[in-house]
Structure P
Amino acid sequence: MSDALERLRSAPAKVVGLKQTLKAVRRGEVELVFMAEDAEPHVLRELQQLCQEQAIPIEWVASMRELGKAAGIQVNSATVALLRV
C-alpha cells in the first residue's frame, strides 16, 4: 500500500464521496484529494478542475473499492479528501 493511502487510513479528518469532497474544496478545507482511477471521468471532471484552480494535489488510487476500504467505509468511493487540521 502506498504511503498516501496509509496517510488516509490514519487521517484525523476526512470527507468521503464526491458531494462532500466538492463542498470541502469550495470551503478551502482540503489538503489532499484522492480519486479512484476506475470512476467515470465525467463524474470527477468538476472536482479535478477545482483542485487544479486551488493547487490541491490529487492522489490517484487504482479502484473505488480500494479507496473506500482505505477510507474505512464498507462501500466503494470515487473520491476522498483529507482535511486541514
Structure Q
Amino acid sequence: MVKEPKPIGVISNFFDQIGVAAIKLDDVLKLGDTIRIVGGEDTDFEHVVESMQIHHDKIEKAKKGDEVGIKLNGVARKGYKVYKI
C-alpha cells in the first residue's frame, strides 16, 4: 500500500534570487524530512529538508503555526501546497 502524502503547509513567499521558500506550517517539520511541493501547471518535486531557519536562526524542528525558511532544489510560488512524504 502506498502512503499518501500528508499536507503540512503552504508556501507564503519565495525568494528567487536565493532559492528560499517561506513555508507556513500546519504540522511538525524537522531536518531530514522529505517534502513535496505541488502547484501551478508544472511544479511537483520532492526535497529533503537539510536546513531550516526561523528569523535567520537555524533550527532542527518546527511546529504547527511556525513560518520557516527552507532553501529548495526547485522553484515554488506563493500558495503552492507542501506535503510531507
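For which of the structures P, Q does the calculation of helix-only ellipticity at 222 nm (-39500 (n - 2.57) for each DSSP H run of 4 or more, over all residues; to 500) return 0? Provide the component values of the computation, followed by the final result.
Working: P: -12500; Q: 0.
So the calculation was done on Q.
If Rg and Dmax of the Cα atoms in Å, for residues 15-54 alone is computed to be 11.0, 29, which of P, Q is the source? Answer by label: Q.
Readers should treat all values here as calculations from the given coordinates under stated rules, not as data from a laboratory. Note that the coordinates shown come from a computational prediction; the quantities given were computed from them, not determined experimentally.
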